[in-house]
Structure formats: C-alpha cells, structure tokens
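Since every read-out is calculated from the coordinates, none of them should be taken as a lab result. All values derive from a computational prediction rather than experimental measurement.
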Structure P
Amino acid sequence: MRRALLALVISSACAHAPKDATAASPAIYRGSANFTNHYLVVGDRVVIVDSGTKGRAKRIEREIQRIGRTPLDVTLVVITHAHADHAGSAKELQERLDVPVAVGVGDLPTLAEGHNPPLRPASKLGKRLRPFIRNKYPSMVPDIVVRQPFDLRPYGVDGEIVPVGGHTPGSLAIVLRSGEVLSGDLVRGKIAAKHKPVEHFFQDDVVAAHGALASLLARGARVFHPGHGGPLAAADVAAWLGVSAK
C-alpha cells in the first residue's frame, strides 16, 4: 500500500517539479558488517543504498532511527548490484518498509534467482576467498529497473543513479550533486588500509570497471564510497587507475 502511495506522490513530483528543482544537500551515513558497507543517503528524505547480507533489515531500521529519522522517511532502496552481500536483505526491506527497490537491468536474472553467478576472481586473494563466499539470498522482483540515468530528486535526494556495469552487468553508481559517489564494487578499500583503493576481489569485467571509474572521475567525482572499505579520495582513485582527476 505504501509503495503504491509513494509511486503516486513521486510521479506527481516528477510531473510538476521545475527542471532546476533540487533537494537538500545529502548526508551519507555508512553501516558496515563483515567488511561490507551499506549506506543511508539523507536529504529531504532517506534513500538506502545496498542492504547487506540476509537478515540485516532490522539493523538498518535501527540505524535510520539513530540518525533521527524514521522508516517512514525512506523513499527508495537502491541495490548497486545483485550479489548476496549487497542484495541479501533487499526483499526484507521491501516488505518491512513497503518501499520500492531499484536495480540495474543487467542484474535482473541474478536477483530473480537469488544466487550469485560464478564469481570471477580479479586477484589471488579473490581465488582464495571464493569458496567461502555466501552465494544464496532471498530472490525478489524489483519495483524499478534502471536502464539509464535515474533522477533521485523526486525521492528527496539531490543526485542520480547511473548505470556503470563492470563489476556485474547491471552495476549502478549513485552520483550526488556534491561530487560524492556511492560506487558499489567498482573499487574497494584495502583491508588493512581502508582508504587506499585496490582492485575488488571479483570483477566480471575489469576493463569496464576501470572505465566506469574514469568516467565518474571525469564528471567531477570528489569522494568514492565503495561497498567495502573507504571512503576513497578521488585523487587516490585517479592515481591508482593512472588517470587524471578532474
């Protein structure tokens, strides 16, 4: 019921808001468990980015309350990619909060199956970790399928969702007007030095992931908030890639 009401209100906002309308400058709150991050992006309303592994929904609700907001402030859950450590609690959040969930079109088959596809190690550490990765999670049908840049202003956050691919076919980044980027698993922070950018343990397409990061830098990214570790300064990501920061 609430999802239907939100859809009606947001549809009306999209239709009637002036093109230069902006929401409040958002704040970013990070939650983390087992070296995997999820985020609360807080402007006029709250957008949840990633859901952690299965069973994290109640914890995320408590985090919302700790920052002085309520679950009724949440307008959207964005899943940067459909791996179990990021989408594991998406279905539970969808049901508990009765809010829409958005995912990239290329990750629809994975989300529908509720199981990671074969992971492609991008390092020796990735090869060692692969047998221990949790692969199963509750399958679900998202409310919003992202195929092109998606405006978040009607959801109360000044930014947009951008399809990037690379880590998975449907990987998404959330780009805020402030220059902060929630980048999913395009890059990660080093385990022993979380602010140092390094290759993620697994990448479907390393070249595409690096190209997506370079594109985000070119459009003015200042800080990356990755799915593991971080935050990462744009200059450090650029130096790691061997490109120039804007």
Structure Q
Amino acid sequence: MENPHALPPTFVQRLRQARHIAVLTGAGISAESGIPTFREAQTGLWARYDPQELASPQALRRQPGLVWVWYTWRRGLVQQAQPNPGHLALAEMERLAPRFTLITQNVDGLHQRAGSQNVIELHGNIMRTVCAAHRHEVTQWEPAPEGEAPRCPQCGSVLRPDVVFFGESLPAEALQRATEAAQACDVMLVVGTSGVVYPAASLPGVAKDAGALVAEINPQPTPLSSLADIVLRQPAGKALPLLVQAMKRNFFAQDGF
C-alpha cells in the first residue's frame, strides 16, 4: 500500500498496540542532518577517490595514512551534524512503546545523541577507535607523522575507526540481536535505507515471515517496497514526528484515530 499523504488509521492502531516495535534505519535519515550518504560523490580533496576503495582492509594495509585522514574528515562531518526531527521522534517513540529496538546501519551515533537507548549498531560507530590487530578500543594515542596513521599504544598496530569495512563481516553479536528483534517484533519500520546492503536488508523479510507488519518510510522506492504492508513516501524528518503525534493522541486519549 502506498499512501504518501495520510497515515492509515489501522497502521497507527497497530503501532499503538504493538508490544515490540523494531526500527531499521539507513543513510537516508542521517542525510537529513547533512551527512552525505556513503555512495554520494566525494567533494574537494576527495573527489578523485572511490569511497568503497578507501573503506577496505586492503586500503588500510596499503595506505593506512590516507585511510586515517579520510576518516578524520568524515568524523568532522559527523561532529558538525545534529540529530534531526526523525532521530528525535524515534527516541520519543521508544518512550511510548513497551519494547523498542532500533537497528541502524549508520555509524554516526546520531540516534544515541537524540536520546535513543536500545540501539544496535550493525556497522559500528565512526567515533570509536580500535586497533587493527586486536580490535580493542583505544581512546588516547600519540600523533602520527604526516602521511601515516597513528598506532595502538598497547600493541603497536595501526589504529582504525570501529566500523565495518567492505569485505568484512558484521559483528556477530549485533547481527544476532538484530535478527532476534526482527523475529520478535509486532511492527517493523524501515526508515531511509536503500534496501541493497545485506545482511541488514534481509531483516524486514525476517520480521514479515514472523508475522510483523512492515512499514517503509522513504521518499524513493527501494527493493524492499514490494515487501512492505505500508509505504510512506516521505522523508523521515516529516513522517516520524507525525507518527509519534498520532500514537500519542491514541495512547493518551484512547479515542481512536
């Protein structure tokens, strides 16, 4: 069902009655905060680089300094960004729902900054730093000479952001928790994701097979659109606050929609 302008009353009712709401978010919700999606063209100094080439274990081995500088630039973009109304609405939805799980493919931490508590980061967090050899978290390190990456003060290996590079597996615990949430939820919202990055893109199907209502919130059609029971062709920053307002009217007034 596609309904770009109105919230179907039955959808709001299902949200209000849900015992467990799960949400899968992708780059679209962060793009509304000014963070470019990963596959968008780079700018300025980085225009000649392919992001998929830089975000790889091979690039880290070949040119760790270049990878470090690029991620430092990306971290600067994240630090300048602020949670938008979509992020804030999801944090409020969590307070309304008996059980709420937010599964994100984003690495920017904007959901936590907006107030969300139960967040599963499938692809890591760009603001955390780990060593390449053992993946233990590092918070302080000595500056590196120009053109090089800093090294772990414990083991001497190159430092890297705690994100999933192309060709790497998702953290097993995070993927297991996300799969369990998809299997257990009554409603799954799929927000701002392209639906092409696996295994995250398989989670709406897991929820659907388990009997959940699946709703897509995305201005553009995706491969997941045909799976969804409800499709809202709106940006997250517009649709999610409207959903929360509708839930609160029903939740507190108990007078229908």
Tell me which of P, Q gives 123 when you compute volume of the Cα convex hull per residue in Å³. Q
Given a value of 27 for relative contact order in percent (Cα under 8 Å, 6 or more apart), calculated from one of P, Q, which structure does it belong to? Q
Starting from the value -8000: which structure in P, Q was helix-only ellipticity at 222 nm (-39500 (n - 2.57) for each DSSP H run of 4 or more, over all residues; to 500) calculated from? P
So Kirkwood radius over Cα pairs in Å, for residues 113-224 alone, computed for just one structure, reads 16.4; which one of P, Q is that? Q
